[in-house]
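Each reported figure results from applying straightforward, stated rules to the coordinates on display, with no laboratory input. On a predicted model such as this, the values are computed, not experimentally measured, just so you know. Cβ atoms are built from the backbone, for glycine too; each structure is taken alone.
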Structure 1
């Protein structure tokens with residue numbers, strides 16, 4: 001590995017990320033999951049998705065590896081953090097860059113729709129959520145989910161990222177396709193700014209309502225040209241699924257980890273708040289979500 005510099009361990013997977021000494025290539029190591037991800041990434045690259053080009057892959061020493069061309073070294077998440085530290089808020093340029101990349105994703109997805117198939121269970125990690133939170137496996141929740149899924153059946157089904165957000169978005173494309181799967185068009189990109197609120201202030205920055213509105217408006221211009229529909233009318237449906245996604249695998253196994261218990265209860269509270277809003281208005285206002293700090297102060 002003398003030609004490579006260690007960057008970080010991979011998140012939620014075995015292996016690590018390395019960068020070539022000239023900064024032009026990245027090398028990821030892992031197991032079978034990485035091989036599957038690489039095959040998917042090569043597939044969508046051929047379909048016009050803005051993803052890094054894979055130049056080599058294979059096995060060495062019992063470990064799978066992928067080498068891909070760098071598409072930048074700063075994510076939009078990093079740019080948002082930099083803006084906030086310097087100016088106190090995320091700059092509008094980050095929002096416009098996010099919209100530009102999202103538009104490229106939408107265009108590639110819309111050109112290559114999939115046949116109808118189940119998607120909610122995987123995208124929402126629903127089985128894990130119900131296993132850890134059996135009280136949420138209720139007729140009330142099932143009715144809300146059915147309503148959202150039925151509405152989303154109006155949209156084309158496409159190949160999606162599932163864990164799309166500013167940390168995975170660079171100016172030239174999108175990285176880390178580990179959790180790929182079928183999704184309704186727009187599910188990846190429309191909630192990308194709203195999901196910052198699910199982190200409870202831990203991202204180090206927040207997105208103001210005017211920026212979320214500008215982002216969604218830009219995406220609507222793209223989807224209107226692609227499918228004749230402004231997909232923002234489904235943002236509430238998308239966010240209900242995200243309420244599941246961000247609650248999955250949150251229940252702590254160590255009773256001594258009080259911090260993890262608080263975070264689990266916080267995500268449960270966001271799930272309930274989102275459900276209440278969705279039932280009453282058909283949408284979810286993430287701007288009304290409390291921060292984790294405020295929630296902890298009020299409940300512990």
Structure 2
């Protein structure tokens with residue numbers, strides 16, 4: 001029983017990572033109906049910013065996490081202002097091809113500056129080892145991931161439901177034209193939402209560097225996972241993305257642990273089942 005609970009906990013930690021990397025895409029899809037596949041590149045950027053800060057400049061790990069967030073947020077706003085905003089009214093295929101091209105450009109840029117090998121990163125001593133919690137032996141870093149993910153989820157849900165900015169974001173999600181007619185600066189709100197979403201993706205990449213590995217192919221490995229989380233959770237919903245991340249992350253870890261011969265088929269089987277049951281996602285709304 002203890003082994004099952006330990007694997008379950010590892011799946012929850014993985015699910016929180018997927019949630020942090022995916023939630024920005026959920027908001028941009030729900031708000032602007034824009035397919036931003038470059039979200040995975042922002043995760044990679046955050047990971048490399050964290051590695052550069054800690055390994056080259058000696059910045060402590062915790063202090064490097066805000067750096068990863070800000071680096072990815074700045075890059076997302078820059079790309080949104082210079083490129084993406086000119087394609088808001090285009091069809092889905094154009095958006096997919098555009099942002100997929102940005103993904104390959106980011107891979108080429110990272111390979112040029114950092115090389116094609118995995119980035120070595122050592123966690124601080126206080127995050128290594130294992131801890132006994134309620135009779136379970138859990139990895140310290142996974143405990144840190146769960147606590148961090150739960151805190152971020154609470155802040156995001158509170159921020160969208162209890163703050164003025166959250167109300168403006170929800171208004172733009174519900175009806176962009178009406179929100180603009182009521183005096184809201186939808187372009188500024190879009191940029192702010194992109195910054196937060198891109199920053200969270202970067203933070204997720206920084207947190208995932210030790211657990212998932214970091215190399216130039218990181219966006220290609222986890223882009224499909226991000227799209228699955230957003231599709232299953234429902235576009236524009238924080239709670240839905242959180243539920244999908246936890247459920248599919250747990251299914252993926254437990255499936256690979258108990259049925260290694262099937263690889264990662266568990267997460268795809270769960271995705272197909274959910275989409276057949278609720279095509280608009282667990283907590284998404286019908287268009």
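For the reader, a short list of remarks on this structure follows.
- Per FRET efficiency 1/(1 + (r/R0)^6) of positions 112 and 136 (r between Cβ atoms, R0 = 30 Å, to 0.05), the highest-valued of structures 1, 2: 1
- Entry that produces -24500 once helix-only ellipticity at 222 nm (-39500 (n - 2.57) for each DSSP H run of 4 or more, over all residues; to 500) is calculated, selected from 1, 2: 2
- Relative contact order in percent (Cα under 8 Å, 6 or more apart) from the coordinates reads 38; which among 1, 2: 2
- Answer label among 1, 2 for the case where distance in nm of label points 7 Å out along Cα→Cβ at positions 8 and 192, calculated from the coordinates, equals 1.8: 1
- Label whose coordinates, when mean count of other Cβ atoms within 10 Å over residues 16-23 is calculated, return 14.1 (choices 1, 2): 1
- Value 55, 44, 27, calculated as Cα extents along the principal axes in Å, for residues 56-167 alone, assigned to which of 1, 2: 2
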